[in-house]
Structure 1
Amino acid sequence: MKQLAIIGPTASGKSDLAIKIAQQIDAYILSIDSLSIYKEIDIVSAKPTKQELSEVKHFGINVLAPDEYFSVDIFIQLYKDVVKLCKKESKNLVIVGGTSFYLKSLMQGLSALPEITQEVKESVQEKLKDLPKVYVFLEKKDPLYMQNIDKNDTYRIEKALLIYEASSLTPSKWFELNPPQPVIYSMPIYNIDVSRDVLRKRISERTAKMLDMNLIDEVCVLEQKYSRLPHSMSSIGIVEVLEYLDGKVSKEQMCELISTHTAQLAKRQQTFNKTQFNGVTSAPLEALEGIILGQ
């Protein structure tokens, strides 16, 4: 089984290129996009259309409800499941998306967790009924680890307490003794090199297209169904529409804010892609297809 990754900033043309490549090398596609993983968040995430999804089998898209928790360890398990399927069905794999942090995590790996018994699980669930008390307890035991965890982050607080109760070690000590193991040791990575001016134009056009596709209606439905509390509801494109619905900005200002915030995200993505990976092949979109296929 061959596998490769296509990365690049948002609106750079990754999805279209991935489909072209996948069709020519008989591959499935695994999306690494922190929004496309959610069902019902379609316009905001600019996920591939139903037609595009039918052309090549995609994974990592429409997996969770918008109020379900998503994390790197969930993604790594998804990757392992997809690789197993690719091997079984004699398919190659193209990994594509803007959340390159997930790709980096595959190459760095995650630390193994201690064996967690049913007794430990039940004990932790009972203690989590008083979340503030658990947070204070963990903060005293391991201030370094807890400094980056929000007081309301139930998932990560639970994980920290599970580690402590199962191993009798603080999370910091556990991870020090159990360093992460890479899931992927090497893989060709291709980065779409695009100028800021071209990217800004594409982002502006995409924002206008999203509005034409009834972006505001999509956000209204999401808010009504899931409230504003889920992490997914704090995404670019959703936040600005909610500000418009609250009467804080005009529709024109809303569009400008979406474009501006998306451009800022794209800049961060470009910086991350340049600094976090070694041996990446970077080229303009129009040249990458031939480079990948060796033409």
Structure 2
Amino acid sequence: MNQVREVIIVGSGPAGLTSAIYTARAGLGPLVIEGVAAGGQLMLTTEIENFPGFPEGILGPDLMSGFREQALRFGTEFITADADRVDLTARPFSVHVGDDVYRANALIVSTGATARMLGLPAEQRLLGHGVSTCATCDGFFFRDMPIAVVGGGDSAVEEALFLTRFATKVTLVHRRKELRASKIMQDRLFANPKVEVRWNSTVEDVTGDGRVEALVLRDVETGTTETLEVSGVFLAIGHTPNTSIFEGLVRLDDTGYIVTAPGSTRTSVPGVFAAGDVQDHLYRQAITAAGSGCMAAIEAEHYLDDLHNG
């Protein structure tokens, strides 16, 4: 445990594993603290059809397995556990995993973000089988089907409008009687004939045998319930960046995402870089996460060159 490594990567989604591939090929001997839920959000995704190089599509777990095997091939070391604490006040940096402490001259943070869920048991059962948290990823699978979007902010409205390209009808389910989305987004929504808004409604249950078949909606004012037949439901109620162990250590924005320099993965702490959804609340795609992982690896390599060579 006294060994000081060149780089430690915390997180093992597309960003973290791409960082591992690049830093390993650069001879930096990366250690990846991959987490108990290794592989990130793509481990919960069934079919991926928009990742370049797979014209027939690929399963999310299979894609991440390929990322991991490639990182292993170049000498990446993995620890399948969660990082409990980090110390960025002293150099080399320290990452605590249980009773063990790992130290490194550079740190790449790629812990991702977690989509907020409704907390219904059926969500986990049907995730990837009609329940989705990403319209850009999964909208194509619902061509000529009725679907629902849950939420009331700009993201929910944007997803609902995007999904009208595929769906026969999009029902926006919102728990209040007015949306939080900006006026221009609301105007576009209300002008689209494919969209219907269910006001003052919450989702009580998601039903279906193997695939989503319907939602049970409850009117928050009257308490009455009704069944809405849909083939899919998209949850657009926000994401929570996985940055709790970095609070007070690196600069975070008001919503908890790590702030990086424009056009860079550099954080407020020299030698600490952030890649993927932990610092990206706009695109949130596997391909953009992988790209920023590549950036972080190259920037870390340059940082270490300067550190050692003056």
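Could you tell me which structure in 1, 2 was used to calculate FRET efficiency 1/(1 + (r/R0)^6) of positions 60 and 212 (r between Cβ atoms, R0 = 30 Å, to 0.05) as 0.95? Only structure 2 yields this read-out.
Using the calculated result 1.03 for Rg/Rh (Cα atoms, Kirkwood Rh), pick out the matching structure from 1, 2. Here the read-out was taken from 2.
Out of 1, 2, which structure matches -8000 when helix-only ellipticity at 222 nm (-39500 (n - 2.57) for each DSSP H run of 4 or more, over all residues; to 500) is calculated? Answer by label: 2. Given a value of 3.1 for distance in nm of label points 7 Å out along Cα→Cβ at positions 76 and 140, calculated from one of 1, 2, which structure does it belong to? Computed on structure 1.
On relative contact order in percent (Cα under 8 Å, 6 or more apart), which of the structures labelled 1, 2 is highest?
Once relative contact order in percent (Cα under 8 Å, 6 or more apart) is worked out for each structure, 1 has the highest.
FYI, it's all coordinate maths here, none of it is from the lab. Remember, predicted model here, so these are calculated numbers, not experimental data. Cβ atoms are built from the backbone, for glycine too; each structure is taken alone.
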